[in-house]
Structure P
Amino acid sequence: MIGGSLDVLSTGAVISNFPARGQGKMFLANAVEFATAQLWVREDQGIKSIADLKGKRIATTAGTTAHVFLDTALKANNMTGKDIELLNQRMPDAVTSFISGAVPAVALWVPFNITVRDKVPGAKKLVDASAYYPKAAIMSGWATTADFHSKSRDVLVRVVKAWSEGNEYLTGKTDEALEVLQKKQYPQVPLKDFKEQYGAQKTFPVAEWRKLYGDESVTKWLQQVTDFFASTGNIPNPIPASQYFDPSIFMDATKA
């Protein structure tokens, strides 16, 4: 999208990154990545608590949901990123490093937890992102270019209306919706695993989203993650979420 080949995209934690650089506008929250980010450790390497990770290598993908979650988990235990050695790898490689025993811990996102669980029977999930909700929450959402936002607002309203119909089906008839989606789009993923992956995120009916937009919970959650990216040096002089997030499109599209 930044390169100009897309007008709109849906993504995870970086929804709080590139718009804060002035490279787009967020207009729609998709879900809270409630427990999608997880910290797995190897007890056979002496790791039984987050405190045991001090001075140890932790594999993850920098700048992603998993990295943001890891930072939150460390801070909740009176540690920072300076207390550990971060091994920055693509997530498949980070998981491989953990499985091989090259690192004693990995901060990952689903569905990589299934691979870890299957390949390392003794692996232990220490914590997931749900432990820090709602004080800290990582959003996934939709963003558009500033140009498209200013010139094609009517199209974005239609996008939100279509999304809202699907969201109400997903939240209102979850089992039925997941079975249809898995069968038509993800037949290679066992239904049980597919439902587990869905359960790791927190979705809301439109009425609840309207409350979370209205009381600025969404804006606050976005800002927390933007603050993380700024603190790690990735965003100089970040634009605040109150400016890069436009809640009015969703509110207009979903009003009675």
Structure Q
Amino acid sequence: MSAMGRNANGEVSGLTPAYEIVGRGPELVLIPGTFADRRTWSRVLGRLSARFRCLLLDPRGTNETADPGTAFTADDLAADVASAMDAAGFERAHVVGHSLGASVAIILASRRPDRVRSLVACSPSVATDAYLNAVFELWSALSDSKLPDHAVNLGLILNAFGRGAFENGTVRAIVDEMDRHPIARATIKRYIECDRGLDLNPVMRNVDASTLVVVGSEDALTGVEQARAVGASVPGARLEVIEGAGHGPHLETPMTFARIVMSFLLS
């Protein structure tokens, strides 16, 4: 179930997404990327939850969280995360976000520094450039098409992963999971527009939290240069490039990703 939160004036302040808490230790919030839900962290959760109390959430329109049926922005998704933290009793936490979730984490850290102890931004982007705009046009055409869901799902992630993820079956497993848990095409369109409107330039320099930026060397979606730009703009941020990984290091190279993230969070 999910519900809309309200501020002191009774105004809607954020949707409270479905969530679960796993593990013990310092509090850690995990924010999925575009089209993803809490299950995206399954390959690293065992390691992370051994040392952290992890809050995993389903962003609006995915898995157990309803789509309210209206357009939304990354700022709205950041408010949703804050609402989930409120509901779970997480006053201040480490925050890890992937892709769009990395942008959401950066926005949360800039708007609510009191809630974010440290920040890991995996596969982030600063803003939509010409290449990403072309990708979003393709995604939009796929979501409008009469192609079966399997073909649409494959098209949505085709350029996101390194070649190794195709060879070892990771991509097939991800597409199979998407096929079993389809997202409404109207929701897909809303996420595309959310991604298209993203611009972190006004907020990155406002981040006070200790920040690690992680990116795969073969990320063909947002790419290493976008990650470098984020790392250069967030004060004091450190950049880690995972060789051989594409846009989803937590899925493609989970042991390396977990080791890098845990080393940073525990330092």
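Please treat every number below as a calculation from the coordinates, not as lab data. None of the values given here were measured: they were computed from a predicted structure. Cβ atoms are built from the backbone, for glycine too; each structure is taken alone.
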For relative contact order in percent (Cα under 8 Å, 6 or more apart) computed as 20, the structure of P, Q it came from: Q
Parent structure of the calculated result 7, 33, 40, 18, 2, 0, given that P(r) over Cα pairs in 10 Å bins from 0, in percent is the read-out and P, Q the choices: Q
Entry that produces 14.4 once mean count of other Cβ atoms within 10 Å over residues 80-87 is calculated, selected from P, Q: P
Highest-scoring label, criterion being FRET efficiency 1/(1 + (r/R0)^6) of positions 128 and 152 (r between Cβ atoms, R0 = 35 Å, to 0.05), among P, Q: Q
